Structure formats: C-alpha cells, structure tokens
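The data blocks that follow each hold one structure.
Bear in mind these aren't lab numbers, they're just calculated from the coordinates by the rules spelled out. Note that the structure is a prediction, hence the values are computed from the model and not measured. Cβ atoms are built from the backbone, for glycine too; each structure is taken alone.
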Structure 1
C-alpha cells in the first residue's frame, strides 16, 4: 500500500496543525510506529481506563489550537493538540474528559467533566506518542430577541478549549470508554463509520492508524474502511484533506461519502442528511454487516432512528426479524454507538 511513503506525506500535512518546534521533532522520528502496541498488537484486554479521575485529574498542556473550518461553516470548529508527555496513553476510539476552569454560578461547585472523543491515533499528530488531539465545536447560543449571541448561554467547556493558546493547562480525566474500539485481530474486517460534525473525531484516529502510519495494524489490513460524514456545507468539512489523500492512495481499502445538508438533495428532494446518504447504500451495508463488518456511529443521536428504520426495511424485504438481527449484531459486538 506504499504506507511508508504515505506516512511521510501525512507527517508533512500534520505540520499544518503542529507548531514549528513539534514539526522539527517529527522530522527525526523513526517511521515505524510500534512502540505503543500491545502484545499481540490487537489484544486490548489490559487496556487501562479512567486512570485519572475528577479529584485527581491529569494536567495537559496545549501545543496548538487551530480553526479547521472555512468562513461559511455553520459555527467554529477547532483542532486542539495537547501534550501529555506520554503519561496519559490511550487508544483509538477512547475519549478524554476535560474539566473547564472555574465554578458553576448556581452553586459554586467545580464544573462537571465534559467528554470528547480523541481525534488522533495513539501516536498523536506528531507520531511521538506524547500528544493527542481533540476536535471541538464552539457552542454558542443565538438569541432571537437580541439578534445576537448570548454569552450567558455559551458552552463553558467548548469555548474554553477553542480559546486556549499554546502553553495553556487543561485538567483532564480518563481515558474513557471501550465501546468504540477497533477489533484488529481479523485484518479483513470492514469498518462502516457514520459521523455528524465533530463526531468525526474517533474515525480520524481509525483512518490514521490504518492508512497514515506504519503500524502493525496497517501492515496487515486488507479490509475496507467506509466513512460517512454529515455536515452543513463544504466549508464545514473536517479533515477533508486527509480523507481525500486516503481515498486517492488506497481506493480499494478506503471509501468516503459526504452528506452536505445545505448543498445536496436526497432522493425525495429534501435536504441530504447523513441518514439519507447511508440509505443510498442500504443493501450493501446490510450485506457487509451480515459478513462481519463493524458499524460505528458518533455524533448527534438524531441520525439513529432514520438509519435503524432503513435497516429494518431491508430486513423486512428479506424476511428477517429486525429486532433479532440487530440483537445479533450487538451480541457479536459489531454495533458501536456513541451519540449525544
């Protein structure tokens, strides 16, 4: 797959997110990523979770914060690289908790932890294994009466993260979660990844691990990773340059479909939402799941009913009991959902 050559290109593209000092460090890296692997690499039975908790959080330091959407995007989304010095390891599909500084106005207690899916592989954007990335959309509230944003109702944590500067300290918990992990023991496994907005985060980690890096997982991977992303418009696409590179270089192993609700129409003439785009491939997705594919969902929970209804219709057309079928997927751990 020419992964080593692709890795070099990826390190170069990652420098768009990494400050000059980190970029220089990356130039001297060993191209092979194998120093953060389990033995064997696919055995995550000893994976640690919740090493750091609310009462004793980890302190990470911001390396860089960069807006990664265009001017016509609906809202601002930032890519935030955090230095953990190798002391806060994680794997693809896990989340970090962030405790925003300050206290709540209503009771003076510390703010609650907010969970964010990690947007990099375990090796980080700079491949050192000492950083990790978050993909965060700034949460704001538009007041129709004021015809302006109401700062009293803005998202505490998302705004804190999007406003961070290099060197800023972040109180963190985790790593959390095992629901979204990749089953790497069978290198022919197909992955179907469905995301809305910043729900793309774990899948960026998946794609980087499978295609961008020289990992034990990538060296043997023969399956197909199929990514669906739903956003409002072209300017709101996230990590499109990386995904387009993967699509161009690995056409047999990586597929990419976008649902742009303000630029595309579905087959009924309405707006194209993620569930509409997935529905276009209903039979193919059903067949992949029947053959052992794993399907992942991350983002807004509103996408789930439409996708489940679509799969129910496919089951009905084939004389299959949908409830039993979906139960089978869950029992086989082929169905991975992390929505909000």
Structure 2
C-alpha cells in the first residue's frame, strides 16, 4: 500500500525547518513518499527543501487557493493508495504511520483515518483541531473527544483506542486516494476550515467509515495559518459549517435545522459582544450574508443519499453552556 505524506506549504520556511526533520525521520518506510504541495510561495521555503531534502517531491501550484484548492490541485500529481495530508506545523512521532496503514489494510470500508492530535506547546494536552476524533451535533457545531469548544482535556491515555468517528481533522488527515477522487476532493468554495468535515460527511453519505486510531500520535502547533482569535477564522468557521448543513442534511429536516442554527449563531454573536469582541460578531454577520450569497450554489451540490444519523447529541451548545458538560465522557 503506497502512502504519500503530503504537506501543504505557503511561505512556511520556518515551519518546514522545524517540522520536516521529524517527518523525514519517522516516515522512512517502504512505499512511503514525502511530497511538498506548494501554494505559490514567495519566500525561500521551496529553495530550502530543494537544497536540504532533495529526496522530497515538490508539486508547485499556480496560486494560493487555500487548503481546499491547494490539495485538490496538488493531489492530481501524486500517485498513491493513501494520502496523508499533514499541516506544516505538525511534529510526528515514531511509528505514527504503522497502525494507520495496518488499519487501512485490514478494513476495506475505512476510507478516512485520524491519529491522536496533541498540543505541541503543551504535549500533555489534546489539541484544538481534532484532538481524539471529531463529531457534530444536530445543528452542525463540531466538537471532539478531548476538546469541547475551548476546553481541552489532558491526555491520560483515555483515548488510546480505535473507534468510528464522524470527522477527521484536516491537520493530519489520511484518506484513500480512490475515495478522495470519487468525491472530487475538497469543496473549494470553503477556501479553508471545515472542508474536512464536509468531505467526511460526503464519505459517510456513500457508506464509508471514518476512524480514529489512538496508537498513532502527532503534535500540532495550531493557529499557524490563522490565529485562534482571528475574526476571519470565525467568519470561515461559521459560514462553512452552514455550507455543510445545506449540502448534507436530509431535506425533511433541512429548513428547521438551518433556521435554528442561524438563531444560535445570533446568540453567539451577542456573546461575542458581551465579551467585548465586536469584530467576531461582525464576522458572524458577514458569514451569514456570504452564506445567503452562496445558498443556491450549495443547494445544487446536494447529491444522492443524505445521512439521517449524522449526530450523536442534539445540541453541544446546550450541553456545554447550560448543563456545563466540559468533557466528552460527561456528554
């Protein structure tokens, strides 16, 4: 089973200097190729790779199309059975590939896998972007084992298992190449953030399985592209989550769920105002207007079967903010 570890890069020389060594060291297995997918960088990051790691393949995209288009374009030029899509701010560990490749070999219906993602800045904690596997509630709000909203659990080996999940983090995202191409890759209208949730949802809609493999560990810096406090990140997260609902929720429930979700977003906007973060409130308003602008296009992307059992709990907002449930086991 040939695996391509594909790292998306845009002006990331410092990140590559810091994190490529661990990927090279711990990916030295038969049938594993390392690829840099470069989004038209203007710094010296590609020169750095060419001079120091001539064995690494470089695919140069014509422009910076963000995460979604960047990978869609680059993966047309990568030949492998499995794509391991790895952020440039990920440190991998010994044997990080072994158990994941074994799971793909043993389970033909498993299309997507995520490893355990811990915080590079505090390696005892789970990291925001994916933690120990992703889920969503009825209204499309994502949460993870090990991370609910901004509450991060300490890694006490409680999630060293292998389980089915709903979505895998784009920070370290393994997918069978045939499934990636069958689904026509990521939705480029997302640009960045939550396109992996949409892709996982569409994989679920064609009866594929998504797993978390806790015996594989990586460390993620997080926020290297867009900082956590970035209003633009808030804009993308809120808008793109609405996109995924329109594309993937069964039509019988779609209007009510979208209407409820817009109201919940409004409450979030008020909360940001109370917290004296008005730029984030404005970002939610902009996200809604952008959502309306793209609505017809998103409706046209609805295809085939939509999963009715996509959510494990009705409202993570209610569980977290009202019932004060702060860890996954409390849900």
Structure 3
C-alpha cells in the first residue's frame, strides 16, 4: 500500500481516489464537528461538502506542518464560522411557517432569538471512528452531542463556540486552535474562558452525570412508561414521569415551559386537547431516546408525521422534552411522513 506521502502526491496530481483515501477517515467526525457548531444536520452536510471541495482545490497549499486531520478541521471550522457570520441558513425549514390555530399558553420564558437546533441521528454517531479526544478535552463524546450541550453551544458567539469545541471537546492544543482560527493563543484562551463561563450557566455541572446509560434497563423503563402514557393521552401519568423542574421546548419557537404545572397545562390544552391521540415510533437522537411523532386521524388507519420528540433523562425521570416540529427531519431518521396502523 502506498504511504501517505505517495498518496498525497497522487491526490495533488488530480487523483480523486487518492484524495478520498486521504480524507475519508475524517469525513464522519468532520460532519459531527460542523453539526456542533451549526446545530443542523443538513447544514453540517452542506459545510462538509464545502470543506472537502476547498481541501481538494487547496491541496497544493497543504505543507504537512500539521496533520491532514488538523488541516481539515481548520478548513471546516472557518467555513462554519463564515456561514454563521453571514447569517446563512442553508435550507428553508417547514418549522419557519408553523402557525397555531389557537393561542398557546403563556410561556415560562421566551428566548430573544430562535434557537436553530435540530436533532442528530444516533445511526450516524455509530459510524464515528474510535478516536480518543486529545488530553485537554473536558467532555466525553456522548455528552458533547447531547441536546443540553448543543443548546448551550448555540448561545455562544461563533468564535467562542469554535474555541470551546476545538479545545474542550476535541482536545486540540491552544497553539493548534490559534492556528486554525488565525488568532493568538491569548485570544483563544480569553474566548475559551468566556465560553466556559457561559456554558457552565447553561449546563450546570451537577446535571452532567445523571442520565442513565443508553439502552440500559433503567432507560428502557422510563421510555416505555412515557410511551404508554403519551399514546393513552394520560397527562397525569406523563407528568408523574417528569422532574419537578422539567423543561418543554420546541425549537425554533421561542416559547419554553418549565415545571409540572406549565408542562401539564400545555399538554392538556394544546397537544392532547380535543381528543387528539398520537403514535410514537422509537428512534435515537443525540445519544438520547427519541420518537417519530405521528398524529391519528379519526376514522382513518393513516397516521401523519408531526416531527420528532427527544427526551432528556435524569435518573429515573425526564428532565426535558424537546419537540422538533419540522417534518423534514423524519427522513433523516429513516421514517416516513405518514404510516398505516396495523
């Protein structure tokens, strides 16, 4: 087999297969990196393609002073930052045009800006290479794709977001990150300190170790109980599974609801009002239990998709319910927009 230098020379000479051999080992992790910064699977895939195209065109500029992996991360990070600075959203979401037939209950709080966050299928996380993060990383891979972590990241300015991901998730050294961001180490460290402080406020340390292991019996018990209660339309049973400070959010809608009373009222007056009933199809997103969300129509065996729902677990209870109302997301999880019940 040709060594890396030989493959690089072939790629520089225009050999597409050689270029793929150089970059394919990093493709999936680069997509996840773009997702962390942008919060959208489709946006991440778009920026990954732009990254690979830029790398192909700029291969003559790769001098080998850093590894191929580091060089690709530099390109991907800066492409993502450029997109964020330009305010680009790379596709129109159905959720942007969502309207409600009736007024929604008064929220516990409203965000000043929409949170552009979408779920990431666990099936894609399974393809990640078994590459340990650098020694300076603060977050394990599982935690660094959780919705709580991603939601916290979305509150950071772009360069702080990038600095935190590169240092605390991937474990790159400060000098490497400075090179990627065309900044000084001092500037990177200052951005990182501000990002850590802001993220700590969004993601309290005490909550970081509470989730049961994915696929464990403990997780299954909670998920099965939630499924039974929700499909039965039993609001009291649903609320009994929630932590006292549970949050119900619906990105990109700004309205958020916290606590048993607020969430229970929302379920009674909006989601499950008027005899509405739903079918939940289990999937996994961001390392968490999730469902394809389908509404039954009276007198019909067809159920119609209404987006996805993701649960955040804390011990034996549910600490957050995140409802994504974009039906286009169903396809990302291998689900149809409508199904026929047996």
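Taking mean count of other Cβ atoms within 10 Å over residues 33-40 as the criterion, the top-ranked structure out of 1, 2, 3 is 3, with the highest value. Among candidates 1, 2, 3, the computation of Cα extents along the principal axes in Å that gave 57, 57, 36 used structure 1.
If FRET efficiency 1/(1 + (r/R0)^6) of positions 193 and 265 (r between Cβ atoms, R0 = 25 Å, to 0.05) is computed to be 0.95, which of 1, 2, 3 is the source? So the calculation was done on 2.
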